[in-house]
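Right after this note come the structures.
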Structure 1
Amino acid sequence: MESLRPTDLDARLKNGDSLILLDVRQPGELEICVLPGVVHIPLGDLGVRHSELDPDAEIVCICHHGVRSAHACLMLESFGFENAINMTGGMELWATEMDPAMARY
């Protein structure tokens, strides 16, 4: 499974890379903090909703600390997705490295 740090994701987004940001947290977590433009599919729903995603796209999976997103990557890979990328450290590390003003929980 490929992974990247928030700083790397930020650089790729600023470069204009075509990425799907898949946030697999629960709805209440997104109310606290969220990156713009995410596709939201909670991890528990991914098994039945993965068909909503483009299997050929680069998909960056995001959660709070990077554990659920790692599971999401493995799940996507089991469905034949070849470009699932885990954001190491999740939104907690994003807030630390990229946006210290972001709400944390």
Structure 2
Amino acid sequence: MKIMITSRGETLNSPVDERFGRAEVFIIYDSKTGEFEAIKNPFLNSQGGVGISAAKFAVEKGVDALVSGSFGPNALEVLKASSIKLYKAEEGTVKENIDKLLQGKLKEF
């Protein structure tokens, strides 16, 4: 499973970023291999439409699940039209949230 998590840093030990469109970093984690890629949010400093842009980015990356603290209404509209499952992040690190997701302990949006 490919999991995208919003993060405030570029490692699995970084804290989760509660924001979706304005997250500092998107971490894409492959649960089969344990490998991950940290991508600085290319939309972070855009004037508007960041939620929609970030949602389209997630779709383009082919992720199966998305973990963040919140999603704006415009981003939700794009994401609901995709097959990506959305989960509510809990306070803690990226790795802790990945573990909770894989154990079925995160709430689905």
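Just a few scattered comments:
- Taking relative contact order in percent (Cα under 8 Å, 6 or more apart) as the criterion, the top-ranked structure out of 1, 2 is 1, with the highest value.
- Given 17.5 for mean count of other Cβ atoms within 10 Å over residues 10-17, calculated: source structure among 1, 2: 2
- Given -11000 for helix-only ellipticity at 222 nm (-39500 (n - 2.57) for each DSSP H run of 4 or more, over all residues; to 500), calculated: source structure among 1, 2: 1
Only the coordinates and a few stated rules stand behind these numbers; no lab work does. For clarity, every value in this text was computed on a predicted model and none was experimentally measured. Cβ atoms are built from the backbone, for glycine too; each structure is taken alone.
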